[in-house]
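Engineer: The following blocks contain the structures, represented as structure tokens.
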Structure P
Amino acid sequence: MPNYRDQLTPEEKEINQALDELYPGAKSKTVVEYEGKKYQMRYFPLQKTAEGEKVKAWGHRWVLMK
């Protein structure tokens, strides 16, 4: 399974790391302001069971809101 972090630009990785440190308990769809821009926390499934019915692991990233 590809690592979703490899798909982020260096700037996005830096912003995601900074926001993870500032808001470690952020829940899905939480909106925060960072350096004058708004970002929303988004969760997505990283790994599902063999049947594809349940999620075994979740990933997350901060998405710039437009």
Structure Q
Amino acid sequence: MVMNLITITTKNPKSKKYNVSMDLSVLEKIAGSFGLFKTDFINDIKESLRDMKAGRVIKARSLRDL
């Protein structure tokens, strides 16, 4: 029995927007393979949230703005 674990759909074939739906176990495997559950990554996310709340973040439209 084959199950659809990941489904990718779009309303307009010429559009660059897609909807991706997947089983939670697949999402956890993908996140684990990218290292998103590592403590270093989670600490970096927490630090970036603190920077955003403190106003130390600027909006850049391109890399040239940096």
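Engineer: Using the calculated result 25 for relative contact order in percent (Cα under 8 Å, 6 or more apart), pick out the matching structure from P, Q.
Structural biologist: Values: P: 25; Q: 18.
Derived from P, not from the others.
Engineer: Can I ask one more? Work out the source of -12500 here, i.e. which of P, Q gives that when helix-only ellipticity at 222 nm (-39500 (n - 2.57) for each DSSP H run of 4 or more, over all residues; to 500) is computed. Let's see the in-between values first.
Structural biologist: Details: P: -6000; Q: -12500.
Label of the originating structure: Q.
Engineer: In addition: Where is mean count of other Cβ atoms within 10 Å over residues 9-16 largest, in which of P, Q? If you can, show how the numbers build up before the last one.
Structural biologist: Details: P: 12.5; Q: 7.2.
Largest one: structure P.
Engineer: For FRET efficiency 1/(1 + (r/R0)^6) of positions 33 and 49 (r between Cβ atoms, R0 = 25 Å, to 0.05), which structure out of P, Q has the highest calculated value? Show your work: numbers first, answer last.
Structural biologist: Values: P: 0.10; Q: 0.55.
Checked P, Q; max of FRET efficiency 1/(1 + (r/R0)^6) of positions 33 and 49 (r between Cβ atoms, R0 = 25 Å, to 0.05) sits with Q.
Engineer: Tell me which structure, out of P, Q, gives 20, 48, 25, 7, 0 once P(r) over Cα pairs in 10 Å bins from 0, in percent is calculated. Could you put the intermediate results ahead of the total?
Structural biologist: Details: P: 20, 48, 25, 7, 0; Q: 16, 23, 33, 25, 3, 0.
It was calculated from structure P.
Engineer: For structures P, Q, calculate FRET efficiency 1/(1 + (r/R0)^6) of positions 17 and 41 (r between Cβ atoms, R0 = 30 Å, to 0.05) and state which one comes out highest. Let's see the in-between values first.
Structural biologist: On the way: P: 1.00; Q: 0.65.
If we compare FRET efficiency 1/(1 + (r/R0)^6) of positions 17 and 41 (r between Cβ atoms, R0 = 30 Å, to 0.05) over P, Q, the biggest value is for P.
The numbers here are math on the coordinates, done by the rules we state, and not lab data. Everything quoted here is computed from the prediction, not taken from an experiment. Cβ atoms are built from the backbone, for glycine too; each structure is taken alone.
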